[in-house]
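Some structures are shown below for you to check.
No lab work stands behind these numbers, since they all come straight from the coordinates. Every value quoted in this text rests on a predicted model; they were computed, and no experiment measured them. Cβ atoms are built from the backbone, for glycine too; each structure is taken alone.
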Structure P
Amino acid sequence: MNPDLHRLHPYPFEKLRALNAGIVPPAHKSPIMLSIGEPKHAAPDFVLTEMTAQLRGLENYPLTKGTLALRETVARWLSQRFDIASNLLDPERHVLPVNGTREALFAFAQVVVNRNPDHSKGAVVVMPNPFYQIYEGATLLAGAEPWFLNTSEDTGFVPDFDTVPVEIWQRCQLIYLCSPGNPTGAVIGEAGLRQLIALADEHDFIIASDECYSEIYFDETVPPVGLLEVAAKIGRNDFKRCVVFHSLSKRSNLPGLRSGFVAGDADILTTFLLYRTYHGCTMSPPVQAASVKAWDDEQHVADNRARYREKFDAVLDILSPVLDAQRPDAGFYLWAKTPVDDKTFARDLFAQQNVTVVPGCFLSRDTLTGNPGENRIRMALVAPLEECIDAAQRIRSYVETLKHS
């Protein structure tokens, strides 16, 4: 067996099951799960129609590189969404379809990390803390060491790159970003991305920007900035060292489609394509055809954002008087402070109200400066509006019992 498998941590939901083991919540209260970030809005009918209409495509082996139609659609979407000149994004060189960002984010580290660097201290992969645990697992199985960059309230939940020691940057081969962040919803601004690109040039590492929440935001006039957008603004027309990951899961409520793409540095993507050809990571023809339809339509995405805005308005109206829960920059998570230990809060909320949330410490790691997830919970507002309102009312009732205990 690969010895690095033993270095993997239990997934947050495994920890959550263990935390709630043996608890029998009130039977008269229906279960409400705010723990898993699985969109519950209806998938677009026109996408499903296209997928079923293309089932004959299953009779053919798909190319790992995907169809030109899909890559052209993705390149056009990137150009329009992030205000990048269309001639800068070549569908043949700058875009690869992937089976959702999760598999691509994991596979990427296996490709770009050199586990036998010239220096003796080993390779480092920097990642935000709290974080999507795939970053850590990918790092460990690539033979590298994770270095956790705390994102706390003090910095607006975005990474402060100035706090990373020079020795870590010198060993860094890859940095994972998540913007808008999971679980914080914070967006890294243009200045931060410019600084990071300069650091990548100075220390020769690759930037992998997970932007799968980029299409869920609250102000239609100010969409979250993207890494390739900033690269183009500074004249980095080859997107050197810059790679972004996007998905239809959150944007289009299609998590089961397993459809996304990777885009950016053509030299890196050439190597990634080689790896994927051997790995067998091909997207089925019906999924590719359905993906073209999804990326080519913005109305259903705008409607999706409107539904999330409505839920955040309603839930924050209920919770704000009793809980420190701030509207994020983007995404569909609330990253709320808890008046008691986060594990106690999550366990007792489940026991008393049959509402499931994730303790923040399950989404982060201890560091020398503390655990930035302690005394916070993540709530995914993915359920229908009425269910989110019900959950918020139950959470408020639970918090009010704490004040009288």
Structure Q
Amino acid sequence: MQPVSFKGFAGAALKGDAFGSPDDPPVLLIHGGAQTRAVWNDVADALVKAGRHVIRIDLRGHGESDWPADGRYEFDAYVEDLRAVLAQMASRPVVVAASLGGWAATAALGEEGAHLAAGLVLIDAVPDMDFDAACLPSVGDGDRPSFDPGFAKAFDPDKAVPRVASAAEHIKVPVLFVRGAESELSGADETNRFLGRFENVEYAEIREAGQMVAAERADMFSATLLDFLERKVPRFAPEYRQGSDARTLRDALGCFATGVTVVTALDAEGQPVGLTANSFTSVSLDPPLLLVCIAKTAGSLAALEAAENFAVNVLHIGQQPTSNLFAKSGEDRFSETPWRRGHNDAPLLTGALANFECKRHALHDGGDHVILVGEVVRARFEPRRDPLLYFRGKYRRLHFA
């Protein structure tokens, strides 16, 4: 995280911070009235993990930004602040803004600022809703409030409403409007009228959230936001590669994200054997069948082919070391891994996300792999953990619940 500062309207200093690589596409986060940039903590983290450069600032009179002694909190000041910030950025960001910040963003882009942004995401920002800053939550540290109390008295929403509504008609960039399902700040009719003013707008409603959607349901909001960004403002222009060689095929297959498993069995001497495999899938529910593909070069192949019973252990996000251990040859894997015998004696890794105990159903030749089909006799799983994922040759994790 790096501190940033922008020069706003009448020289006001607007403070904030930046996350991620400046080489990634930028996203500018603008909070609502009587909030601070802290409301974006979880969203900023998700955006950076998804390859976006995140800048968030405090509005004037809020957080660390200037609290003007002359009480300049009229709507025009916020609009000019945001237009000045956008003009100082190195490249056009997608602006994500809530309530008051969304009003200012809409006016800034619709009034001579269309060239300053690549997209606009509005959160509960219908301009004909009632605005009462004194009733909004305060986010502050110690005895210092998070916003200047004079802001609530000086800001006049009646002057902002017509400007925002008019500006919306001139915005050409992709727009996403997000509304909390339980928000009572604007009704469906007012929301629909406002959305009808945009040329290119999408609508999303997040259940079980009030006005502070990005803070109260950051997981769902981040997922909705990233879906919009990847479709409308992708990180990179598409650059497809094609070919029939083994490297191209391997890289293309790596685009299919998978879970990670450890396949285990007992050898002829009753000793546990196992290996890491991500070529795993369900086959049938009636009868209950699954399959794993084992490389013909694998040291455990002979034992797995001969075993009447085997287990597939699906790993959770904390078991990356286990995956690495069972992917190496010549390692004493089970001495370093807690396990127990299952219903048919196949080794079950302790604490795995899921264990499938199987009896051998069929073996098939699969080129340089053997396809091992098992009939599931018992399954056990933990529903609250996240899986360990593998994508394009690297471990990954879910961004959202």
Structure R
Amino acid sequence: MPDAVSGKPTTFVPRAKVPQRVQVVVWAKSAGRCALCSAYLLNGRSWFHTILDGEMAHNVGASTGGGSPRSASHKTATERAEESNLLLLCHRCHREVDTPALADFYTIEYLTERKRAHEDRVRQVTDFATRRQTVIVSTKARIRQSTVTVSPRELAAALHSADLTPYTDAGEVFHICVELDDDETEPWVWARSTARIDEKLERLERAVASGRVDHLAVFAIAPIPILAHLGSRLDDKLAVVLFGRHRVDSDEAWCWRKESAQPEVRFTVSGDDVGDADEVVALVSVSAPVSEHRVPEALAGLPIIRLFPHDQAASRDLISSRTALAAFSDGWRRLLNTVEADFPNTRRIHVLAAVPTTVAVEMGRHRMREAQPRLAVYQRTEDGYAYALDVG
């Protein structure tokens, strides 16, 4: 009990040593800054190591001995050495709060509130995610008689480069791999491939519906029509990062190139005059030009809308950064909007495209499912383009 006159405890409370683990917590919660003036306390240097300039200050005094400020309390010596009673202060602020002449200014209540406010502010301003969990979606497909997929080392390098980490489910990495091992010349390849994609993505859709998944990392190689269908099945409400394989023989084959090293890419949309056609042809030139003489005879006479690079030649390396891919997506959405505006009766867009894998997925992703015409996607052949499948 405190003395009725002085208010100090009637039994002496000695100073207790602050444990090392408690000091670490105080430093961490204060972010190495003074809780009062926010001075940075890790600036001191010697020849061999960093010098900690901060000091442990007690709110309720460390003991009831003479000269200990704010010492009147029922707290035990152990409680006075706990993290909740300690502030990280610079030397100047520490001297000031312990000055007897300022005892009425630096009260227990004031210091308690300043400690709380400073640590709350530190927690808020450092609440940023540097890595995000993602669900991996990949394909294992036959391309020119070879099976192509992303290897574990390539996968890890690409995710690290994008500050992503795999989402785990019941201790297992949530990785959806769609096997597309049919030869694209087989007549059933399109129907069977789309069915396999739909089957595999059912699990993903359940996870999305439950709210557990909100981000996807997609590593896909397959014929363009199949990738467009895959893109249409990826929920447009999710954050999606697409990765494309570059022609390099290293673990970084699926990593996007640094933005600063890539030229700006823009796309132009042009087309025939407005009309009342219920079908149009879209020629999409990205990795190579798509010329009108390759349009199948069955589509002759239909209006043509073109999407192509602005002031640049179409090439395989045109989409080498995420910014370039975003520029294509913007151009593709403008093409779809142009069709809606200029040909309002259109119900079907015949898509003839020379594009990289990431662009093929984007074409399917950015078609508004309930509002825009369905896409009839064609596959490149030796003689031109042959119809493969409808998206939507």
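Here are the numbers for the structure shown:
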item	result
Highest-scoring label, criterion being distance in nm of label points 7 Å out along Cα→Cβ at positions 61 and 245, among P, Q, R	R
Comparison of P, Q, R - label where mean count of other Cβ atoms within 10 Å over residues 173-180 is highest	P
Label whose coordinates, when mean count of other Cβ atoms within 10 Å over residues 165-172 is calculated, return 18.0 (choices P, Q, R)	Q
Structure from which 1.03 was derived, Rg/Rh (Cα atoms, Kirkwood Rh), for residues 205-268 alone, options P, Q, R	R
Entry that produces 105, 46, 43 once Cα extents along the principal axes in Å is calculated, selected from P, Q, R	R
Computed 18.5 for mean count of other Cβ atoms within 10 Å over residues 77-84 - originating structure among P, Q, R	P
